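So, here's a batch of structures to check.
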Structure 1
Amino acid sequence: MIMFFIRQFAFLWLFGVAAIGQAADWPTYQHDYARTGVATESLLTPLTSAWVHHSKHAPRPAWRGEAKWDGYNKVYDMKSRQIFDYAYHPVIVDGLLYYGSSADDKVYCLAAATGKERWTYFTEGPVRLAPTIAEGRVYVGSDDGHAYCLEAKSGTLIWKTLLGPRDYRIPGNARIISRWPLRTGIVVIGDTAYCAAGMFPAEGVLITAIDAGTGKIKWQQKQTDLPAQGYMLASHTRLYVPAGRNNPVVLNRADGKRIRVVSGQGGTYALLTGDNLVFGPGKTGTLGFVESNQSDQLASFKGNHMIVTPSRSFLQSDTDLSALDRSRYLDLARKRRVLKKKHEQLQGELKKSKNGSRRVQLLEEAAQVGQQLDQVQAGMQECFAWRVASNQPLSMVLAGQTLFTGGHNQVAAYHAKDGSLLWQSEANGEVFGLAVADGRLYTSTSKGVIQCFLARRLGN
């Protein structure tokens with residue numbers, strides 16, 4: 001058991017995840033500020049239902065319906081890139097479960113073992129993203145334009161901070177909201193809470209650092225081209241802000257100044273491996289991989305979500321679940337990038353060259369590089385250790401050697417070693433939310449239903 005926690009700590013340190021909560025907790029969305037979705041415990045299958053909580057109202061997502069087609073690029077079967085509030089994502093710390101409601105504007109606290117309500121707190125706007133729990137406090141943002149800090153056990157307000165220049169409300173997403181709604185969640189590291197307020201670039205989007213103890217604003221940076229929507233991420237030195245249909249922005253954690261905008265197709269889903277960023281899914285359903293200190297994508301993956309471990313990446317798509325030898329794949333992707341650049345240079349020279357020996361030489365070199373590209377591409381496809389059919393495309397977390405996936409009215413478990421199906425159960429709605437804490441799996445659906453499953457214990 002001691003070695004297990006040593007390995008887990010080493011993993012978290014390797015991938016730049018800020019340590020928050022205890023080993024058996026799930027204190028923020030996807031467990032940590034890298035949004036890894038990796039629990040620090042294992043769950044043994046089969047699981048049994050412990051309790052079901054029916055929220056008074058189903059979630060009311062900010063952006064409903066199918067994505068608009070892109071006539072300019074002739075992409076008509078587009079996937080939505082603004083899926084971040086289709087369920088009430090639960091977080092669990094010290095035996096208590098918390099979630100925010102986009103329907104009745106409340107923060108809820110339940111007993112994690114029984115599902116019984118402990119307290120509620122009313123904000124003045126939809127709470128679209130999960131709270132963050134740190135040092136006995138609940139940090140949560142609202143569409144009313146405020147960041148809130150509550151006492152975790154009682155729900156008592158500790159502070160409330162307006163993030164925009166003034167408290168100005170407008171109609172938005174069929175609700176009355178602030179012109180500077182908080183739709184990034186809140187990241188709490190040490191004595192500082194980070195968030196972003198605003199989704200209208202013309203009004204300015206405010207990257208904000210708040211004193212976590214007092215609620216006083218430490219600094220703000222105004223962005224005029226960034227609709228901040230989706231869970232903010234953090235490494236040791238940087239902040240990463242998803243931007244809805246736009247591409248994510250990388251910021252300096254010390255002062256909020258912009259470092260770069262990465263290339264891609266946008267999306268509100270993102271995760272970190274160190275300072276490397278995975279984000280999407282783009283309008284065609286792909287995840288982009290951008291290396292640290294780079295702006296252009298090194299690779300892209302067909303899928304909706306990814307789990308990263310030191311040796312493998314797990315990909316979840318609309319039709320299947322797969323395991324990838326990530327290190328080998330990225331090495332080949334780097335080789336492909338060099339070859340493609342060389343091939344482009346040769347093609348450029350060919351356009352300028354006239355008949356003669358030099359042109360013949362260029363044609364031979366271009367053919368050789370083309371063959372090398374084909375070989376590299378084939379090698380990249382061979383990097384997949386396994387691939388299995390799966391109809392759970394909506395959410396994914398990893399607990400030990402078990403991958404838990406959420407789908408349409410269903411939750412399932414697969415073995416991370418070979419993709420074999422271990423367990424599955426019905427769910428009431430589309431399972432967009434998953435969390436693991438203290439020997440339990442929690443699912444959350446589009447109908448506002450939160451269900452707790454109890455894992456089998458050793459000897460049972």
Structure 2
Amino acid sequence: MAKVKKAYFCRECGFEAPKWLGKCPACGGWNTFTEEVIAKSNSAVAAVTAALPAAAPQRVTDIEHATYQRLDLQNSEVNRVLGGGLVPGSLILLGGEPGIGKSTLSLQLALSNHSLKTLYVSGEESAEQIGMRAKRLGIDNEECYIYSETLLENILSQIRHVAPNIVVVDSIQTIYTDTLDSSAGSVSQIRECAASLLKYAKTTGVSIFVIGHITKDGSIAGPKILEHIVDVVLQFEGDSNSAHRILRGIKNRFGATFEIGVFEMMDSGLRTVENPSEILLSHYEEPLSGIAVGASVDGIRPYLIEVQALVSNAAYGTPQRNATGYDQRRMSMLLAVLEKRVGMKMFQKDVFLNFAGGFKVSDPGLDLAVVGAVISSYYDRPIAEGVCCAGEVGLSGEVRPASRTEQRITEAARLGFRRIIVSGFLRKGFKAPRGIEVVYINNIGELPRALFCEEI
């Protein structure tokens with residue numbers, strides 16, 4: 001009986017070791033090594049990749065500038081997140097929670113553009129099941145081919161045969177190669193399959209979308225090296241109880257990172273939302289306390305979002321701190337600043353924070369809106385109508401300018417807001433657009449007066 005060859009791989013970075021190690025010497029992670037069976041053998045992958053043209057070193061001065069044009073995916077939000085369209089020969093990783101709509105989005109992209117030949121490879125559904133979903137979407141495209149397969153060698157062979165412009169692989173965790181004896185979804189399989197797809201994309205100019213599952217903590221399942229291999233990493237997120245979905249660019253070699261695209265899940269598939277502010281702002285018959293509006297920027301897109309806060313007397317000895325869509329540690333920091341610099345007794349209060357639409361935000365320019373919502377709920381006093389905020393709060397209580405403040409102010413003015421509160425450091429050389437009053441404050445002690453003004 002032949003001896004089985006085994007190795008240990010780090011789940012975070014893919015580092016290979018002959019024995020189990022407590023700490024990975026490459027990334028420093030603890031208890032990240034898993035045992036896998038590996039036995040390399042001749043395979044059709046080597047035959048396919050060997051037929052591809054080999055590259056040779058070139059002088060940097062001799063390299064001609066690329067004259068390629070980005071491919072229009074016929075989806076304005078996806079084009080925006082990618083930086084203006086799909087770059088030929090790129091490898092894109094699309095991650096998200098189960099049932100969030102990854103397969104629906106990728107199938108819509110494969111069906112929407114009739115001028116591009118697409119190949120949709122599924123390792124999770126049969127061709128008949130995908131055909132049923134395509135009918136539900138109501139899109140017919142004769143240039144879209146469906147292929148149900150999990151073996152990488154067969155997939156590469158069919159890509160060569162069909163010669164598509166775009167390939168969708170759903171998902172990378174179900175694909176395996178015969179070169180390894182480990183099961184599909186293992187660290188070695190994911191790394192090998194991703195590397196083979198990357199080489200094929202770069203040498204042929206075929207753009208490949210790869211769908212990936214995520215873990216409980218929200219990171220993409222498999223080795224961290226998968227995110228390093230691909231050109232673009234997209235995160236599809238949203239609240240399961242909400243119809244709205246966010247496509248967020250985590251990594252992009254060809255455009256701006258952290259750009260967002262907004263969608264609405266409907267019976268007929270995903271609908272693009274051109275104006276995110278329309279779903280992030282609520283309209284109330286009468287003003288309510290604990291609600292503030294913040295002007296934010298993701299990538300190059302400004303939008304306004306509603307911040308909701310609830311401050312109540314602590315029922316237990318330890319006050320509760322709960323934030324939905326926001327970093328809880330940053331919320332605790334802002335509450336400590338309020339207690340120290342403004343004199344609000346937050347140690348006796350439970351504080352709950354929520355962002356409208358199920359959005360997850362990390363923009364420090366929303367600090368002022370978060371503080372404003374807390375102050376409004378603390379005093380049980382509504383913020384004046386037509387007021388929004390844009391500014392970062394420091395530990396000493398100072399209000400620092402938010403990035404791209406001019407874009408935030410312009411968006412607020414466009415949506416009809418009459419007053420915006422920003423950092424006093426912007427006083428010099430700043431000209432506000434017509435129709436909106438800009439209020440400058442230097443510290444959060446000045447914020448209540450700016451929020452609760454009787455006349456605007």
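Figures for the structure shown
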quantity: Among 1, 2, which structure scores highest (criterion: mean count of other Cβ atoms within 10 Å over residues 166-173); calculated: 2
quantity: Of the structures 1, 2, the one that 28.5 was derived from, the read-out being mean projected area of the Cα convex hull in nm²; calculated: 2
quantity: For 16 (relative contact order in percent (Cα under 8 Å, 6 or more apart), calculated) the corresponding structure among 1, 2; calculated: 1
quantity: Test item: helix-only ellipticity at 222 nm (-39500 (n - 2.57) for each DSSP H run of 4 or more, over all residues; to 500) calculated as -5000, pick one of 1, 2; calculated: 1
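Read-outs throughout are calculated quantities, based only on the coordinates presented, and are distinct from any laboratory measurement. Remember, predicted model here, so these are calculated numbers, not experimental data. Cβ atoms are built from the backbone, for glycine too; each structure is taken alone.
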